[in-house]
1. Supply the structure label, taken from P, Q, corresponding to log10 I(q)/I(0) by the Debye sum over Cα atoms at q = 0.11, 0.14, 0.17, 0.26 Å⁻¹, for residues 78-165 alone with the calculated value -0.31, -0.50, -0.73, -1.44.
2. Matching task: -9000 is the computed value of helix-only ellipticity at 222 nm (-39500 (n - 2.57) for each DSSP H run of 4 or more, over all residues; to 500). Pick the structure from P, Q.
3. A value of 15 was computed for relative contact order in percent (Cα under 8 Å, 6 or more apart); which of P, Q is the source structure?
4. The value 28, 19, 17 for semi-axes √(5λ) of the Cα gyration tensor in Å was derived from one model only; which of P, Q is it?
5. Looking at structures P, Q, which one was Cα extents along the principal axes in Å, for residues 94-133 alone calculated from, given that it came out as 35, 21, 16?
Structure P
């Protein structure tokens, strides 16, 4: 595969969600976990045990604790933009009635569990969610045992970003869900 330096000053051609889906139907991504961010197909790292444990424990907590009018999507796609289809670990959306023609395009809260994906989650993915005007975005940093809380999306950026230790109780403004990660994720 060519590196960016080898093809400079030429630029890679981004793909759209429609092409991304067509390639998926042709089996191009067979056996791979991928997501589309800003026109780039990104391989997702294999899920390590700490990440898997966090997803397992948080799934039960989030589903039980979410308000009735809120649906919790676990590692399912968001139709974020014509060139982006991330698959966040958790997306809290308004309750849907029956099947839909496309994936939801927004959420009340998105939560990513970061073990090896911290740079992507705090960079391009955060920008994408801010552009989609997702009111709140949490990145659970497994190594630092803290959560980076993004709020108030404006002009493709979150105007409020702060790191919250797991020992503190964190409450989502849009969903009302409260969690103290130290009680769930620390053995």
Structure Q
């Protein structure tokens, strides 16, 4: 089922997600719904907060993006990114493994807002997958950017928090309007 995307201004986006202790049928259904929602909205990643659930759960799939390459290492050896896609990360731990790199980012919770964000170019990731099994890998490029962006969501951090002050000021009117519209919508409920 395609779920509504939570927009900037909804308090759930600022909530740190609760750890998931077991992969229940409800969690499996949420994962399936999140993938369907992400694909319907042409995203490469989606965090549980973005569909109204403050949980340590995100889904990622970068296979469709051809102009921004990703790298993957499994057990220290290069691997094909497609081998782990689509990717489910439960309770992820992300550790910087590369130098800072700046690249473009957008967010489904911030329609039409894109900015250059600086993050480590590669990261080490440890998480549980949809079967509750531990997965570990190092990734770079777009996959590393997407994993960091989504993991930030799980901790209540938004990509606007990573923008340079000047960039954020350039988007001030759009951000204020989006936040006001979201809050007005929430009041109607």
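Read the figures in this text as sums done on the coordinates, not as results from a lab. Every value quoted in this text rests on a predicted model; they were computed, and no experiment measured them.
1. Details: P: -0.29, -0.46, -0.67, -1.38; Q: -0.31, -0.50, -0.73, -1.44.
Answer by label: Q.
2. On the way: P: -7000; Q: -9000.
Computing helix-only ellipticity at 222 nm (-39500 (n - 2.57) for each DSSP H run of 4 or more, over all residues; to 500) on every structure in P, Q gives -9000 only for Q.
3. On the way: P: 15; Q: 26.
Label of the originating structure: P.
4. Details: P: 28, 19, 17; Q: 26, 21, 14.
Considering all the candidates, the number was obtained from P.
5. Values: P: 35, 21, 16; Q: 36, 26, 8.
Working through the options, I get structure P.
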